[in-house]
Structure 1
Amino acid sequence: MSDKKLLFKSMFFGSVCGLLLSVILMCICAVIILSIGLLPADLTKYVMLAVLGAGAMFGGFIAARITKSAGLLVGMLTGFVIFILITILGLIKNTDAVSIATLLRFIITIVTGAIGGILGVNKKEKLHIK
């Protein structure tokens, strides 16, 4: 398989995994918020940024584990794909213009995706004891 094809497949699979984890974590946070009570809007924004960062890190980790090389680049590209998808969905749903929060989301997804990619490449294989 060519390197570009493997890179595309790993970024696609990593982005899907990252978005799925983000959705799952957002659902868990919604249940917690509903059981505790309403949180201030500012705190909710930071919780959602943390959830998005965790999803981007997981996606970068998975993509880098698939490619087994170039963890920083693969993680950053996976974070960028997640950012683009989240931004497009947000702009379709909401008519607000791009703001500082969008820039913060961009930085968080790129940085956490890169961290996940680095961790994914540097992860040692499991030890098989015979």
Structure 2
Amino acid sequence: MDIYYKKSHSLAILVTENNKKRFSSYSLTDCSVIKYGYDNILKTKYPESLRIRSFDDNFPFQADFEFEKILDRKDLLDGVNPLLKFLIKKLIAKPVYHGILSRVRLEIKNQLLDGYGNFESMVFRGK
């Protein structure tokens, strides 16, 4: 999770394998969006390429996610009063959800793995 609050920022990661926790951290990780795409349906941007890294000496890894397709999208203001929805979108943010299928390249403990994975992006307000 890469979470931006009003005045702070928090990173957290949990790695599991076969239903067992392998690694979790709240400080020794970095998540960077490399490239953004634009969703013409929701009229917002979404992360298209991102990199997650762990700097923990006991569990170093890097995962690179490259966009394949949008699996799911949602305007998080669906069902909200139209006037309120208009005001929120114009004055605050365009809250949206994207579920994204990606090619994933994972380097972990000098082992390189390629495959597919997904990630989710939820934006509730602008930075």
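Values quoted throughout were computed directly from the atomic coordinates according to the rules given, and no laboratory measurement underlies them. From a predicted model like this one, the values you see are computed outputs, not experimental measurements. Cβ atoms are built from the backbone, for glycine too; each structure is taken alone.
Key figures for this structure:
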item	result
For relative contact order in percent (Cα under 8 Å, 6 or more apart) computed as 18, the structure of 1, 2 it came from	2
Computed -29500 for helix-only ellipticity at 222 nm (-39500 (n - 2.57) for each DSSP H run of 4 or more, over all residues; to 500) - originating structure among 1, 2	1
Highest-scoring label, criterion being Rg/Rh (Cα atoms, Kirkwood Rh), among 1, 2	1
Top of 1, 2 by FRET efficiency 1/(1 + (r/R0)^6) of positions 6 and 70 (r between Cβ atoms, R0 = 30 Å, to 0.05), largest first	1
Among 1, 2, structure where mean count of other Cβ atoms within 10 Å over residues 54-61 as derived comes to 14.1	2
